[in-house]
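These are the structures, in C-alpha cells.
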Structure I
Amino acid sequence: MTHPAASVSCPAILVAAPASGQGKTTVTAALARLHARQGRRVRVFKCGPDFLDPFWHTLASGAPVHQLDLWMTGEADCRARLYAAAQEADLIIVEGVMGLFDGEPSAADLAQRFGLPILAVVDASSMAGTFGALAYGLQHYRAGLRMAGVLANRVASERHAGMLQTSLKEPDQWLGALMRNPALTLPERHLGLVAATELSDAMERLDAAADALLDTPLGRMGTAELQRWAVSFPAADAVLRSQPLLGKTVAVAQDAAFCFIYAANIECLQALGATVTYFSPLADRALPPCDAVWLPGGYPELHAQRLSANHALRDSLRAHVAQNKPVWAECGGMMVLFDELVDKEGQGHAMWGLLPGKVTMQKRLAGLGSQQLLIDGEQLRGHTFHYSTSDTPLPPLARTSRPEGNATAQDGEAVYVQGPVGASYFHAWFPSSPALVARLFSQGLQPVTQAQIA
C-alpha cells in the first residue's frame, strides 16, 4: 500500500494587481499558454467566485480550472486542490481577484496562507515614477508576503518601459513590460469577460498574448528559473464520502445561455455517485433520460427569444416536474422558469412557466457578494451576481445570508420552492455541503412528510 507524500514541491505564482482592470486575466492566460506551448503541464486556479475567467484559463492550459477562496471553498479544499495539482503539474498559476488586498478574504490572504510568490501586474499607461512607488507599496504593505516581481502592462514605448524600470527601488523586481496593444484586450460584456468558447479566434488571441510575453524576462523564464517560485504544498486529509446519488442521473443544462458551471460542482455530483449528462436548452427538444435537472446560471437574457420558442424542451421539463423529479435552478436557470423575462430593452418574452411571476433586467447590478444557505443544519456556500430582479407571489422557503450570518431582505437571496423545483439567484459551491447537494438532486427542498419517512 502506497501513502501520499507529506508534501509536494512545485513552482507556483499568484498573479495580482493593485485594482481590477489592470490585465491580470490576460497575463495569467498568456503565461499559461506560453508554458503549455513549451510542453509544461500547467494548472491554473482562479481566486474567488468567478465563472468567466476560467474559460480562458482552461483553453490556455488545457486542464480544468478550479476556484480557490478561503471562505467559499474553505482552506481545506484549497489545500487539497493545490496539493493534487502539485503532484501532476510543472507550474501552478493562480489568478487573484480585484486588487491584491481587496476583499475578505483577499488574494493576499490566500498567497500568505500557502506561501505563493506574487507577480504584480500594473497598468502603467498613465504613470512613470509612481510605478515604482506602487510596486514598493504592494511588496511592503503587509509583512510576510513573498513577491516574485512586477510586470508593467499597457506600456507606450521602450523609452516609457525604461522609465518604469528605473523607478523601482528594488531593480531585481522587474519582470518586464507588455506594450499597449488593443489586440491583447479580452472582450467583455455586462457580467464580465466574454467566454472563450464563444469566440472563434480565442486561441489566436491567447497565442498573441503569449508571444508578447516572450519579449519580457517573465516570458523567458525556463525550467531552472521557475524553481525560484517553488512552493511546498502539504498533503491534504483524505475525505471519505458516501454516495447517496449512486444510480441517479443528473442532467445539466450547458450551452451559451447556461454556462456558469464550476468544474468542482460537476466533480462533486460524480463523487456523490451521480452520472452527469448534458443538454442544451437552446438546441435540444427534450431532456435526456434523467432523475434530476440542474439549470445553472448564464445569459438567458441574451437568448430569450430562442428559449421562449423552444416549446418542446419546455414541455419536456414540465413532464419531468410532473413526475416529481427534482430541479435545481440558479440565477439564469431560475430566470427561465418564470412566466416572463423582460430584457434590457423592455421587451417581454414568455418563458417556461414553472414558477409564477417575471424577471426584469436592470441597468445596474441588483445583487453581488458572498452568500450562504443554511437549511436543517447544513450550510451551502456560494455567491450572488445578477442584473435582474424577480417579482413573484411565491413566499421564500429560505433566504441566504452574507458570511456574517445576517439574513435580511436587502442582503440575502430568496430560495423559492414549488413542488420538486428549487430556485434562487444564489450560485452554490457544491463541495461546501455535499449532504445538502445530495438532497437537492434526490428529493429537492420540498418539506419531507411523515408518509415519505414511513
Structure II
Amino acid sequence: MSRHDTRPVHCAPLMLPKDAKHLPNLTATPAQVAASWTSSQPIIALIGNGNHSRWSRWSIIAPADGERLTIEDNHNLEDLWLRLQDKSNESILPNWIGYIGYEFGYCIEPKSGSRQSGKWPLVDLIWCDRALVHDAKSDSWWSIGGCEAPRVSPLQTAKSSWGELQDSTGSEVFKSAVERSVEYILAGDIFQANITRRFAADVCGDIRSSALSMLSNPGGWYGAWIEYPEEGRYLMSMSPELFLQFDGESREIITRPMKGTRPETDNPEQLLDSEKDAAELHMIVDLMRNDLGRICDFGSIEVLHARSIEQHPTVWQCVGEIHGKVRADVGIEDLLRATFPAGSITGAPKIRAMQIIRELESTPRGPYCGAIGVLGKSLMLNVAIRTAMFTGIGPSHAFKGDLEYSTGCGIVADSDPDAELLESEIKTHILQPCDL
C-alpha cells in the first residue's frame, strides 16, 4: 500500500480536436457555465470537480440535442457496435456522451444471468460535436464545433425540494443479502460480492440548479448531469471512481478501482490498517488487471498503485491503479466486452458474483453501477456510483417525480451485516449538503 508514490506516471491523456478554439475570456467554473445555460435547451454536463488536475482534468458542457443512440435490449447490440465504431473519434470530442446501464453486462455475458427490465434503457447516448470543454490542467476553456459560451451568472440557490430519503430495500432485507453473500463466499462460490441498497424520495422543482449546485459542492472527480427530458429522465452522478480512460491514439488505458470506505471524520490510518478493506481492493485490482490483460499487449499491464488512499467528499477511499496498452486489433466492442461492468461493483469472480447479485437484488440497477461519460474511439467513463436517477414529468426547471439513489458495499468472508448497513448509510451523506 502507499500514501504517495514517486514512480514515473504513465498516462492516457486524451486530446482536444485540432480545430478546438481557445476561449481566453471565459474564466467561470464548469458548474457556473452549465448553470448559465438556457433553461429551454437540455444539457450535458460532465464536471470534473476535484483537486487533481489529472484525474479531474476534463469538464464538458454541451447541448443535449444531438443524434441519439438508445439500446433497449440485446437485439440491437450489432447496431450499437457498428455505430460506435463508424461514428466516433480518437480525440475527446466529437464523440458519444451518455451512460451504459449495469444490466448491459448481462447482455454481453449471458452466462452471468438474465437481464431485469426497468425504467431506463440499457444504453442511452447523445452525439456531441458542439461543446465547451474545460481543461483543469491549464485552467483553460475551449470551444468545439463553434459552441458559444453563455453569459455567465452566479450559481443559483437550489430551487427544488424533496421528501425524506426512504430506504426502499429495507435494512433487514439488506442484511439478509449480506449474510447470504458471506455464505456463498464460505462455500467457495465467490471471493467477494458487491451488494446494493436502494433509497428513494419524491422530488419537485428546478432539479437542474440543484444538481449543478451539488456538482459544484460537494462534487465528484467524475461528475455528470445529463438530461433526457422527452422521456422524463435525468441523471446525476458525483462519482469519484474512474472505470476506463483510453486514448485511442496512444492505445494507453487506465482503470482505478475503489474499495474500502470510511467517513471523512475518521482517522484515515484506520482504513489503511484494515485487513478486511485491503482484501476487498486487492481482489478487484487482480480482477481488473486480468480484464485488461484480455485486450492489452503482452507485458504491458502494470499495477502502478496496488492500494493508496484518497479523500473524496464525505469519505476516505482506497484506490488501485492499473495501466496497459491496448492491442492494435482491439475495437470498442472488444474493449467493453472484456471489462464491463467494472469489477468494483460486481465482485469476484465477476460472472458468478453477477449471478448472485441477480438472485439477491429484486430490482434492476439501471444506470447506477454502469458507466457514464464519453464513449468512442477514446473513452472517459466513470463507475456510476454516487448516482441519482430522476424519473417523472416536466423539464429540468419544473420537474415533478421521484429520485432513486443506491449505495453498495463489497462483501467478503468477514463482513459484518450491521457494519455494512452503516457503510451503506454513510454513502448517502453526500446528498445531504445540497438541500434539494
Structure responsible for 27, 58, 15, with P(r) over Cα pairs in 10 Å bins from 0, in percent, for residues 282-321 alone calculated and labels I, II on offer: I
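Looking at structures I, II, which one was relative contact order in percent (Cα under 8 Å, 6 or more apart) calculated from, given that it came out as 13?
Only structure I yields this read-out.
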Comparing mean count of other Cβ atoms within 10 Å over residues 314-321 across I, II, which structure shows the greatest value? II
Could you figure out which one of I, II the value 2.1 for distance in nm of label points 7 Å out along Cα→Cβ at positions 218 and 234 was computed from? II
Top of I, II by mean projected area of the Cα convex hull in nm², largest first: I
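Check the numbers for mean count of other Cβ atoms within 10 Å over residues 98-105 across I, II and tell me which is largest. Mind showing how you got there, number by number?
Values: I: 18.4; II: 27.1.
When mean count of other Cβ atoms within 10 Å over residues 98-105 is calculated for I, II, structure II comes out on top.
Values quoted throughout were computed directly from the atomic coordinates according to the rules given, and no laboratory measurement underlies them. Since we're looking at a predicted model, the values are computed, not measured. Cβ atoms are built from the backbone, for glycine too; each structure is taken alone.
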